[in-house]
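What follows are several structures.
Every number here is computed from the coordinates shown, using simple stated rules; none is lab data. Only a predicted model underlies this, so the values are computations on that prediction, with no experimental measurement involved. Cβ atoms are built from the backbone, for glycine too; each structure is taken alone.
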Structure I
Amino acid sequence: MKLSQLHMLVAVADHGSFSAAAAQLDCTQSRISHAIAELERELGTRLLARARDGSLPTEAGLRVLDKARAMLRLEDALRASVHEEDVIEGRVRIACFRSIGTHLLPYAVEALAARHPQLVLDIDDGCNDRLEVVAALRAGRADVGIAQLPVEDGFEVHPYVADDYVLVVPAARAFTQPVTWDQLEGLPFIRLGCSGADAILARCRAAGLLAAAERTLGNDTSIAAMVARGMGWSILPRLATYPEPDDVRVLPLPLILQTLARRQFALAGSREAMRSARVKAVLDVLRDRRLLAATRAYQAGILHCP
């Protein structure tokens with residue numbers, strides 16, 4: 001088994017095809033195909049299900065990919081150890097939404113510990129609104145914020161991951177596809193009270209939504225629990241509902257362009273903070289495509305990466 005084979009396997013899984021992986025690795029498609037075939041022979045199992053429109057990992061392939069990504073992170077750490085005289089140490093504070101703290105940052109903490117053992121990530125995932133993330137940055141309680149766009153002027157901002165707003169409805173209620181607003185009549189609307197949700201609600205009203213909110217909550221988890229009990233329906237970010245409870249169903253919003261329902265995150269901070277060695281090291285980990293592709297949310301098709 002060679003590390004180059006693992007690099008190629010991960011590239012195919014991340015990009016969805018041998019041709020796209022070849023372009024990313026700057027090698028021939030036949031070389032990747034041969035390397036992965038050798039790896040499959042050595043492991044005695046099929047790792048990729050090949051089709052005309054691309055390749056997807058098999059169940060065995062998903063298990064191997066988890067280990068392969070860990071091995072490649074160790075490779076990165078080994079290479080970094082050559083420059084131990086440039087040790088980066090200290091703490092970096094991140095302010096973010098709960099869903100980001102739950103589904104993304106555990107992977108970043110693990111990878112950061114391998115690359116920079118003396119660098120610690122402190123996470124405040126109690127923000128329910130981008131305004132709370134910005135307030136943490138302004139007050140000096142955070143070095144980096146992961147906030148929904150738009151972020152106000154005065155910060156250095158880099159686009160990050162995205163997810164979609166979706167309809168969250170009781171699983172017991174039947175809906176025909178595609179869903180229309182009139183199918184929700186008679187079911188109370190529970191509004192998520194935050195600036196990002198207000199923006200998508202305005203788009204939905206422009207597209208024909210007439211229902212007034214019967215109650216407003218600031219916590220998406222509480223709203224999902226109410227929907228599960230049949231107490232209404234809501235419009236929530238997909239990442240915040242993942243994995244959805246058994247009694248909840250997630251459906252696309254009735255918008256002509258689904259890109260209108262997208263929630264785009266950004267990495268933000270003061271220009272001074274974003275140029276420090278500690279913060280740069282954290283940003284490198286957060287933006288690592290291999291790390292993002294290793295998350296369950298990405299593999300479930302929920303996260304969209306730049």
Structure II
Amino acid sequence: MNYQQILEDIYDEIKPYAHQGKVADYIPALAKVNPDQFGICITTIKGDTYTLGQVDTPFSIQSITKVFSLAYSFSILGDMLWQRVGKEPSGTAFNSLIQLEVENIPRNPFINAGAIVVADTLLSHLKSPEEDYLEFVRTISGNPRIDYNREVAASEKEKGYLNTAIANLLKYHGNLNNDIDDVLRFYFLQCSIEMSCRDLSKAFLPFANHKCAFHFGNVHLTASQVKRINAIMQTCGFYDEAGEFSYLVGLPGKSGVGGGINAVYPGRYSVAVWSPRLNSKGNSVMGIKALELLTTRTRESIF
């Protein structure tokens with residue numbers, strides 16, 4: 001498969017979408033990002049890498065970090081985690097309060113309510129949560145220079161009214177064990193991590209290699225647990241656009257409002273794409289189109 005030529009052909013085809021959508025301007029620090037950027041990186045299980053565009057430019061990964069926090073918490077708690085957060089698609093916006101008010105526990109770990117609960121579990125079990133979490137992300141990506149962007153984290157905290165409401169509702173229902181401010185501070189830090197497409201493509205490769213156990217630092221997952229994380233990415237990784245992503249792309253993945261998307265073709269590769277302009281669901285316009293064309297051209301999807 002000539003992935004390099006396919007990436008170049010895809011880029012030519014998605015150029016008309018370059019100015020559709022807008023950046024996540026409800027987070028002041030992200031509103032300043034140059035929206036006219038694009039990068040895509042494929043890393044195969046065999047170790048080959050194919051790139052196009054700004055693949056080494058760090059950006060705020062935002063909700064993509066929820067895959068890493070889920071992996072870390074799942075490795076600690078195992079199936080006990082599912083007593084506090086569900087595994088079902090939400091069908092509502094990522095920051096919605098509606099289902100949480102009715103159901104009391106978050107639908108899945110990739111909406112904000114679920115990720116806040118997962119952050120709470122890590123605060124309870126890690127000796128140095130901020131340092132331990134960052135070290136895990138650095139280890140899985142192979143890049144020791146990855147760091148939090150504290151300006152972005154502070155910006156999210158400044159405008160984090162809905163997340164504060166979510167945390168208070170979780171606390172009311174007994175689903176947060178730590179102080180609300182501490183949980184939110186850690187959650188915002190996780191979302192602020194900056195990585196490049198190259199970093200993300202490497203970091204998700206263990207999920208593509210789903211028939212092997214997962215051992216990175218203190219995080220250990222069985223092959224069965226890796227498979228289950230992939231399943232949650234497939235059904236819940238794109239908020240209330242998860243069904244549309246499955247229909248168009250057909251790969252497990254996770255998006256973030258920083259404009260990044262990571263997806264895996266199990267047994268073959270991990271692919272990361274970044275373009276900051278988002279659609280109304282909070283997903284990258286050019287990113288989704290690029291991945292749709294990738295699986296169409298290669299005929300490689302899980303379906």
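Say we calculate distance in nm of label points 7 Å out along Cα→Cβ at positions 46 and 222 for every structure; which of I, II gives the highest result?
I
Work out the source of 9.7 here, i.e. which of I, II gives that when mean projected area of the Cα convex hull in nm², for residues 174-293 alone is computed.
Value 9.7 for mean projected area of the Cα convex hull in nm², for residues 174-293 alone corresponds to I out of I, II.
A value of 5.4 was computed for mean projected area of the Cα convex hull in nm², for residues 150-197 alone; which of I, II is the source structure?
It was calculated from structure I.
Who wins on percent of Cα pairs over 25 Å apart, for residues 22-189 alone among I, II, i.e. which is largest?
By percent of Cα pairs over 25 Å apart, for residues 22-189 alone, the leading structure of I, II is I.
Kindly point out which one of I, II the value 1.7 was derived from, the read-out being distance in nm of label points 7 Å out along Cα→Cβ at positions 54 and 278.
Working through the options, I get structure II.
Comparing distance in nm of label points 7 Å out along Cα→Cβ at positions 6 and 206 across structures I, II, which is largest?
Numbers: I: 4.8; II: 2.6.
Once distance in nm of label points 7 Å out along Cα→Cβ at positions 6 and 206 is worked out for each structure, I has the highest.
Suppose FRET efficiency 1/(1 + (r/R0)^6) of positions 134 and 182 (r between Cβ atoms, R0 = 41 Å, to 0.05) works out to 1.00; of I, II, which structure was it derived from?
Considering all the candidates, the number was obtained from II.
Quick one: mean count of other Cβ atoms within 10 Å over residues 14-21 came out at 15.1 when computed from one of I, II, so which one is it? Walk me through the numbers on the way to the answer.
Numbers: I: 18.2; II: 15.1.
Checking each candidate, the match is II.
Which one of I, II has log10 I(q)/I(0) by the Debye sum over Cα atoms at q = 0.10, 0.14 Å⁻¹, for residues 94-245 alone, as calculated from the coordinates, equal to -0.38, -0.77?
II
Rank structures I, II by Cα Rg over 2.2 N^0.38 Å and report only the one at the top, that is, the highest.
Between I, II, the highest calculated value is found for I.
Given structures I, II, which gives the highest value for relative contact order in percent (Cα under 8 Å, 6 or more apart)? Let's see the in-between values first.
Working: I: 21; II: 28.
Of structures I, II, the maximum of relative contact order in percent (Cα under 8 Å, 6 or more apart) occurs in II.
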